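Next up: some structures, all given as structure tokens.
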Structure I
Amino acid sequence: MPGNEVLILFAHPAFEKSRVNRVLVERVRDLPGVTFHDLYEAYPDFHVDVRREQELLVAHRMLVFQHPLFWYSTPSLLKEWQDLVLEHGWAYGKEGGALRGKTALSAVTIGGDEDAYRPDGYNRFTLRQLLAPIEQSARLCGMDYLPPFAVHGTLAMTRAEMGAHAGDYRRLIEALRDGRVDLARARELARINARLDAVITGAEEE
């Protein structure tokens, strides 16, 4: 199994209180070929080691931003990470191209139901629209940004539902690691886990 394929950048400022993210993390953090990197554990003082983070990015082919949706955005440390690590002249700009050709996506947990994230819904915008700053940042760096792995309705989610989403998350991370995701099909979806069997090649044999 090749190493250093998928880097999961995990950001949750209150992981000890988490319900859904805890279950998701349990299913992926020890996968071979996957590096699980807890930003709040690594940088409780917010003093991000820029060079270390850049080395991690270069060493991996795919990047996953895993976090709960906080005020329609990311937890603050992940924004700090973006501000510091994705430097002009390194990640983008005339002299920057360190991340060009890599693939990225967001894995996001959301308290509200999916119906609330529509133009005519309670929150007025789709999740993909709210994640547009992350998508555009990835594209500015020359990365291919895929639709998010989105877990809606976490506030009322049962243990069985959490387990089902965690199983899907593991399948997706394994498929990304192994190069078994049909990227063209994935790009057609609003969220990549809407039709996992359609985007993971060989899914019917699993």
Structure II
Amino acid sequence: MSYGPWVILLAVVIYGVIHSLLASLWVKARLRHWFGPGYERWYRLVYNLIGVAALIPLLALPALFESQTLYVIPYPWVIVTLLLQALAALALVVGLWQTDPLSFLGLRQLGGLPAEEPPRLVTGGLYRWVRHPLYTAGLVFIWLAPVMTVNLLVLNIGLTAYVIVGAYFEERKLLREFGEAYAEYRKRTPMLVPGLHLLYKARR
């Protein structure tokens, strides 16, 4: 029996714990205590670099262990899935651009540029269809892989679970930040799947 799926699942859990811990208010409070308010200039950029550095080996894990192939999308359908993956990648860029890419990447803070005041709740564009278009696009991209193995399936399930849990905690922060405006936005816009709220209303 291959230990690959268990190693991958454990790696996803470790990644999720570390990534969430670094984003927690407790860690930010510790950094503020140790380095003063100036830590905010470099925190976001370092947080992103650590996240990417940890994610790359995680994504490579499925290829390091032997694994059974579940399916291979045949031609010409593989062209469709590759095009959809390209659209998902484009949606990631568009969704990021709709908010504040400089702040998201940490470049605004590092350069000492003024932050956007007051914080702006984005509800148009891709955010009109789902509350977390970046997460939706990322999930579409990983699940449309033209070749699916047992190891890749385990990785995708683990990442999907982490995205859903992460979205839940992110929404708690957004509710504190935007209050009733975000609560109303959440009522009319699904979290990850476009049109899901309309299907739910139709069944009632």
Structure III
Amino acid sequence: MCPMNGYERVGAIILAAGESRRMGFPKQLLEICGERIIRIIVKKTLSIGFGDVVVVLGHMASDVARYISDLRGIKIVINARYREGMSASLVEGVKSLVRGLDAFEVILGDQPLVSTDTMRRIIDVYYEKGGEPLMVIPTYMGSRGNPVLISSRLIPDIMMLRGNVGARALMERYRDRISYVEVPDPGVILDIDTKEDLEKAVKLVGCA
């Protein structure tokens, strides 16, 4: 199980720097039940008790930041190279994490429906397995999802990443050191990329 001090040995990196080309509008600023997606995600992340929370912004950073700047306990990092792809944002996030963490979760800024139970579960699995996995990845009905927990032992590999691959290159390289955990959470595979995705998310949440 997770150490007695809760989840303080684990950090969180929220990647929210993308251009949202398919949506045509910053999807971080879309609303579900009257609240901006980026704020929903950050508030969920803060509720876990991570040892450090980094939010990586890029495209329209100042517009996005104004919706979370009042939330205490986060570090907002601007990735000036956001057009180079997700890897650049991941690198910036890792560089900003406090040192000495066992692992960190990479949380996507377009997946607001991921449950806090899922965020906790992948941490618990990491510690249940003695901290041996290099990555812990949730699945829903057999489909691989996010967020992904990454051991800090992979930081040197991450610093070498380039392009829009994120952690996928590491998944292939270390596929024998990954633990997958099935979760009852469709949010792990639901990205808000289109207006149809947003409508589906609103229906799943069932706004009062």
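Computing volume of the Cα convex hull per residue in Å³, for residues 129-184 alone for each of I, II, III, which one ends up highest?
I
Taking relative contact order in percent (Cα under 8 Å, 6 or more apart) as the quantity of interest, name the structure among I, II, III where it is greatest.
Evaluating relative contact order in percent (Cα under 8 Å, 6 or more apart) on every structure, the highest lands on II.
Upon calculation of Rg/Rh (Cα atoms, Kirkwood Rh), for residues 41-120 alone from the atomic coordinates, which of the structures I, II, III produces 1.03?
Comparing all candidates, it corresponds to I.
Here, each number is a calculation from the coordinates, and none is a lab measurement. Computed from a prediction, not measured in an experiment: that's the story for all the values here.
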